[in-house]
1. Consider the structures 1, 2, 3: one of them gives -15000 for helix-only ellipticity at 222 nm (-39500 (n - 2.57) for each DSSP H run of 4 or more, over all residues; to 500) as calculated from the coordinates. Say which.
2. Say we calculate distance in nm of label points 7 Å out along Cα→Cβ at positions 16 and 264 for every structure; which of 1, 2, 3 gives the highest result?
3. Here distance in nm of label points 7 Å out along Cα→Cβ at positions 32 and 184 was calculated and came to 3.5; which of the structures 1, 2, 3 was it taken from?
4. Have a look at 1, 2, 3 and say which one yields 20.0 for mean count of other Cβ atoms within 10 Å over residues 24-31, as calculated.
5. Assuming 123, 52, 30 is Cα extents along the principal axes in Å as calculated from a single structure, say which of 1, 2, 3 it is.
6. Matching task: 25 is the computed value of relative contact order in percent (Cα under 8 Å, 6 or more apart). Pick the structure from 1, 2, 3.
Structure 1
Amino acid sequence: MPKIIYGGQSYECDEGSVLDCLTAHGVAVPSSCRSGVCQTCLMRVTEGEVPEKARAGLKPTLAAQNYFLACSCYPEKDIEVALPEAGLGRLEAKVARVEYLNADILGIRLKPSRTFEYKAGQFINLFKDEATARSYSLASVPALEEELFLNVRKVPGGLVSGWAFADIKAGDTLTISEASGDCFYVPGQPEQNILLIATGSGLAPLYGIIRDALLNEHHGKLSLYHGSYNADGFYLVDELRRLAQAHPNFEYVPCISDGEASVGYASGMVLDVALADNPDLSGWRVFLCGNPNMVNAAKQQTFFAGASMRDIFADPF
């Protein structure tokens, strides 16, 4: 009879699911439909393997992080499990470099104090103090860089961004969290076209995702649209244009929403430009990052343009 280990306790699992077993022993696991549809009972396996059926219907990014549906999981061997929010530990990281990417976005490169596992596009929490933290996406790629790369946007009155711009300097030791989030590239469909849309510092996770995809020899179309009110809001422009020159399947389209665009820039709202260029998204993968209003509208419109909801990944901030 397989055992389920949760929170340091071991429970014997007879013929029922992980959800049945844990709730029968008084463990509070969020659940609703109990049929694998609502995904409320999402859990993560930390030791052992779960049957493939327990991942049916999950986005590839969740399956890649060992998440599964407790109501659909009938374990065949001993496993250790946790709720999604469990285990997001803290660690120290030394500031290797600080640079202005533009007037409102600060680039911070960090060297974690220990082995740090993450996927390009995930996020970490940056702590100003014990009670004050903000989430920032990772623009770095583990296989390409030893340092973590954050893009911190200056927010008027922002407790963490204000502190970052005023006080953080090379050599400082900061507290960060382990990485989390499901906005990242999953290999396995190298021919699939990918649309990436960002505003502001929403470029950060997409910069990592694009380079990770290219590193994995993705040969489907990679189309990045980055929106700003004016040309001053763009950053990493030279780096992205060099990538586009080196990789024919990657295109970079900076979009200016206020006023006329100069040569090398598109004119209009970033979502409008992206959909005008790519009206049929059937079979595409989509990544949306940045302003919540844009992200929410883009989720709906890219779905109406043919993208499957399972292939739409969003990170609003």
Structure 2
Amino acid sequence: MKFKISIPMDENGLTGRECPVKECLGYFKIKFGTGLKGDNVPCVCPYCGHRGPHDTFWTQEQLEYAKSIAMRKAKDWVVRELKKHEFNIPARGAFGIGISMQVKPGSPHPIRYYREKKLETEVTCLGCTLQYAIYGVFGYCPDCGVHNSFQILRKNLELAAKELQLADTVEGDLKAHLVGDALENAVSAFDGFGREASAAHRQLSSQPQKAAALSFQNLANADGHVRALFGVSLSDGVTADEWRLLVRCFQKRHLLAHKMGVIDEKYVASTHDPTARVGRKVVIDSVEVSSLLAAVGKLGEYLSRRLTGLAQSAVKSSTGATGPDTVQS
């Protein structure tokens, strides 16, 4: 017997998926009908990068639900078939003995209903337009395998730009706070992007364990590490003036986060800022931060493109290996 069983969606039309890799078992959701079109489109785990057929990504709750539906349908079928053979022979003859057979179905087999889990981040992939939801923020697209780190960076830079727009409508300390916060958010967004992009491509680096733990809060140090691990120079992704702006603003973020914005000798030595005076508060204006947002976006796009190129080269030369090292960024 064969039964066709529909798996229910959540209230937003998304269907749960579960990575079949025992060391992962990551739960996520996708909206069928969005993303890549065609038959036999594989599924990619957004957490570990495992790639496989969709029918290997059922969640345990979905399987239990399907089994319970199948058991009920099978039981109902058996009852219907047995009912076809019911009979009743009334009592006859001197002894008055009759024979009959009746089928009593009993209670139906219980259905193992379930609800899809709530997740933290919903994403629409910029590459294939798949709508999906994951725990955390960063992950691979379950359809095309593109890592969403650069997409998340762009979203955070857009939010920082809105802070600058809001800052233009106020004055005084609130204006200064919003401008400084926009700078801090831009630097933090790039640090998060860089960490995730490097970790996602760690198998392409000369030292995967070190690549998975990179920090991008200090651009000069990060440039050296990325060059050594991936053969990619961050400073080559922007102009010399943009690089100086990035280094200066990243150092200003350090002062805001750890020195209450007060300039120290390390800032002067790192940035060669001619306006800086040790012991005074660092100057941050909206024009500079606006330029920073553009430079951060440009640098992020460059790093994402270079790592994607490394990944594509690895896929072409590989023998069919799966995992994060065969997934794009």
Structure 3
Amino acid sequence: MQFFKKKAKSSSRVGLVINSDQLALACVENRDGEPYLLNCEMVKLQSEKDGGKALAKLVKDLELENTQCSYVLNRKDYNLHLVEAPEVEPDELRSAIRWKIKDLLDMKIEDAAIDVFPVPEEAYRGRNMVYVVASLKTRVQSIVELVNASGLEMAVIDIPELVMKNLSTRFIDDSKGVAFMDLRRNGSTMNITCNGELYLSRRINTQLDPDVMQSMEWDSLKDRLILEIQRSLDYYESQMGLNQISQIVIAQRQHDGAALAAALNDQLAAQVSVLDIAEHLKGASELAPELQQVCMAAIGATLRGKKQDPKADSAEQVAA
């Protein structure tokens, strides 16, 4: 099964994330080449098992039947590895990669659904590197069944790193390179992109609660976070031989987005700011900071294939 398989084009797309305590859903429609947010909803769950019932109700209430759906995996549902691609024909790459990474996985290779996405050649001084995503086939199948049973049409299974790329491509000027970060309690992610291409994606281990700046551990956590950020930027610049990153953008947080950005800005050479999706995305739904953080991945999942330049956009690219 291909995670990133493209299906029939559509003027609207549902992005969906279900985890142990909540369901996040966003529905974005293409209007003259621009995304328009029709719905943005968060539903509390007792457990992840309640997700199917809650989703079916939401689909019915919002009249979303037969809308294509992009489902975003939770971190626990997949492995992500950066490897050198075997020298094979493009149509043989996926099968060749399976055997190259079999010893890296925490699952049997025959039980794994595998897909691959490329890294620009200049990112690794001409080496042909690719990111490999692996998830249990049984988990992928259960997601497909859950989505289809709700009345939505399964279109794409995505991962947080790529939906973050969708957001930065659409809403951030990365022509000179940008580091886009999603800082959360359960771990954080940094993407470095340039001109819409993903050069580097790294997990940031520092855990940041919604009210972390009020905690007694904030100073030590801040120092640890800054060290992790700087190491990633240094790797991009020195080991990959690419231009210095002068812009860092953090995804909106529930309470302290602006304050956290200001604290990092004081300690880092790069300019740090916050991406407020509400400033860029028109829609019928208001995006308060708390809802924006909860639904960020769901919104990003609806933007697959979109270009930053609206003149380059088209109805066909919305569901690409």
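1. Numbers: 1: -6000; 2: -15000; 3: -8500.
This value belongs to structure 2.
2. Details: 1: 6.4; 2: 4.9; 3: 3.1.
Structure 1 gives the largest value of distance in nm of label points 7 Å out along Cα→Cβ at positions 16 and 264 among 1, 2, 3.
3. On the way: 1: 2.7; 2: 4.6; 3: 3.5.
Corresponding structure: 3.
4. Details: 1: 13.2; 2: 20.0; 3: 23.8.
Here the read-out was taken from 2.
5. Numbers: 1: 67, 48, 34; 2: 123, 52, 30; 3: 49, 48, 42.
The structure behind it is 2.
6. Details: 1: 13; 2: 16; 3: 25.
Matching structure: 3.
Coordinate-derived values only; no laboratory data. Please read all numbers here as calculations on a predicted model, not as lab measurements. Cβ atoms are built from the backbone, for glycine too; each structure is taken alone.
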